[in-house]
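Just so it is clear, none of the values below were taken in a lab; they were calculated from the coordinates. Predicted model only: the values in this text are computed from it and were never measured. Cβ atoms are built from the backbone, for glycine too; each structure is taken alone.
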Structure 1
Amino acid sequence: MAREFGELELGYLREVLASGHLGWYHEENSMTTRLERAFAEKTGVGYGIARNSAMTALAQAVSISGAGVGTEVICDPIVHFGAVAALYFNAVPRFADIKYGTYLMDPESVRANITDKTRALIVTNLWGLCAELDGIRSICDEHGIFMIEDCAHSVGSYWKGKHAGSYGDLGCFSFQQSKHIPTGDGCVMTTNRADLYDRLYNEWAFSGESPAFLTLNFRMNEMTAAVGLAQLQRVDGYLEEYNENLRTMNEAIADCAWLRNREVPADAVQSGYAWACLWEGDHHGLEHERFKQVVADLGLPLRFGFNQTPAYNYDIFKVSTAYGHPDCPVRCPFYKSDYRYQDGICPVAEDLIWRIVNAGIMQVPSDDVRERADLLRKAIRITEKG
């Protein structure tokens, strides 16, 4: 389904223009307040907090988590955003491994990576599928760890009957143009904690006296909120088609022994975001490069790998290009640990990332997805013939 922007959005935007308040303001009938309340209701949480992007929201979450210089934030290694958020406040990202079937954070690896320096955890609900959020929540509660959910891909995603973003102390949903709810850029944070809601507004709103700790201005403006409120009313229609496209691509490889569909646990409800499977042709005498060439020859728009390597192998972490100084953060004098970024930290992720085969299924007409599924079946047949 193509994104729709029309009279509904224009109606809300006219309200904003008529009010004369284009910037953020926290009043009963402001667009940001209406969006926050509607999104909180959608996700089944107590509070929503409108922000200008999910990346800045992740940084805000770290800022009030207790993490900082000389402490650690547990992150997952497929995507780098949680780890980057930790760097903003000089905390050390420590990487927990993932599960092979789901590509999501492994609770047992979380437990193995907890140290006396652990202050926070950022779990990514990747490509519309929730991690084992109740298990991770229990571990965090046991050790007093602040839990943050990266829900950028997760509108309509559930774990054990609860929406993504309702398990963590804070959840961060992206409204960037390629996400389920597009506003150009934007975010709503979710929480069930009144104290965090109050703290985010009282410390981060820049509406009064100097804040009690280092703050940045990450507010959403009224124009963006107006578009978001309208798009929230359309998102179930988008998801219906995205979910159908996801099923179509999954069915295309259902009988293939060497392309492994992503595992969706019985406790999960996945929302259509990106389709992905794993190449296991090397276990069946097939050549990866041959399959990629067949796909290219057929004009099939598939992507191979994802970031190509775990996050900790990139210079921003391993060489500390974020700080321009080779001693930060893992060699910081305030960080007393021998933890270093090196191969073997997350062996499952290291084996899995290069195997990922993925494709976009959002904003792609269902007829086109069915054609791509047929081409994928053809690519499988050609590859098997050698």
Structure 2
Amino acid sequence: MHSLNYDGARVSTNKLSWFQGRAIWVYSFLYNNFDRNPAYLEIARKTKDFLLKNAPQPDGWWAEEFARDGKIVKPFSGDLYGMYFAAEGLQEYAWAAKDDNARHLAFTLMKQLHRRIEEPRFLCMDTEVPGQRTQGLWMVNLNTARQMLTRWPDAEMQALLDKSIDAVIKHHFNPAIGLNNEVLNRDFSRPPDHASKCLLGHAVETLWMIAEEARRRNDKRLWDTCAARIYKHLDVGWDPVYGGFSEWVNVNQGSYAWPPYTPIGTTLVFRYTGEYFYMKPLWALHEILVATLNVIEHTGAEWAVRYFNMAQKVIDEKYSMKQHGQPGYMLFADRQMTRVPRTARQDNYHPLRQLMLSILTLDRMTAR
């Protein structure tokens, strides 16, 4: 149940599919890499069983939200991310529990989803034109595929990984602005209304994932490309006045009226006019920590150290509720990162993934 206030009190007992798949991954990764405590694997197993019992629908798609007992509150409406997170969680659980059924389902889901996004009339989340696809879709494809391929060879999954990396590096990157566009047409041409837009946190997140795959392949050229582009996105997205990382930029569009935005699992509404959409999400700061620490590990670059420290400082001073006597975090903020007195969501994925990946990175560094 993700719907918690800063003090941990439950606001709602409903369960979103996003957070079930993410929980399976977090507890399975914890078990695989840090502590083979049976309690962690049991949490992952029970979450998996809940999801597999309640989510699949007769048409092959998965419901998006449930009551506490599993009754469907929101059937599938086009949100593929929940199914992608389920696939990521299932493959990690399969490795932890030596569960062939979970492994098979993870591969089946990934291939089913890829066929879906390849359909000419596919309508992607966060787009309005059939056939358009987002960088976020390539991100979840490549992130899960790269983890699976470290464990189980599969020609179709390898082709999907290569295609996803190619889409981000060669197509979503827009040399005219030096940033990644989030939305492209099916033929990878740039829709005029998206050609100057960048979803900054997604770009940083996707690039560190490709950099990790480049490291696995010993592809220095690809790694260097990712590092340089991460730096560029950080320079553009970091707010020089208040600190923190902006959600979007629409380059050179100073009078642009951004559509109102409500983050999933919240009732907050953000509205901005101007070049930047100054909503500042906590998750993007955690992705900055992962990305910059990876660069520090390999090159010790000054800019990476600087942005790592700035991101951690903002998390501690603006997003953490510890200074108010509560253990939770503010997940979404305005430009000044004004404290929101109550929340209805806590993040069971980005902060925990960042912590675990950072510890593993530090372990590699100290081992050398």
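Of the structures labelled 1, 2, which one yields 0.70 when FRET efficiency 1/(1 + (r/R0)^6) of positions 102 and 190 (r between Cβ atoms, R0 = 25 Å, to 0.05) is computed from its coordinates? The correct label is 1. Among candidates 1, 2, the computation of helix-only ellipticity at 222 nm (-39500 (n - 2.57) for each DSSP H run of 4 or more, over all residues; to 500) that gave -16500 used structure 2. Suppose you compute Rg and Dmax of the Cα atoms in Å for every structure in 1, 2: which one lands on 19.7, 55? Among 1, 2, the structure yielding 19.7, 55 for Rg and Dmax of the Cα atoms in Å is 2.
Among the shown structures 1, 2, from which was the value 2.9 of distance in nm of label points 7 Å out along Cα→Cβ at positions 38 and 270 calculated? Of the structures listed, the value fits 1.
Figure out for me which of the structures 1, 2 the number 3.5 belongs to, where distance in nm of label points 7 Å out along Cα→Cβ at positions 182 and 310 was derived from the coordinates. Answer by label: 1. Here relative contact order in percent (Cα under 8 Å, 6 or more apart) was derived from just one of the structures 1, 2, and that gives 20; the source is 1. A value of 1.0 for distance in nm of label points 7 Å out along Cα→Cβ at positions 174 and 358, calculated from one of 1, 2, originates in structure 1.
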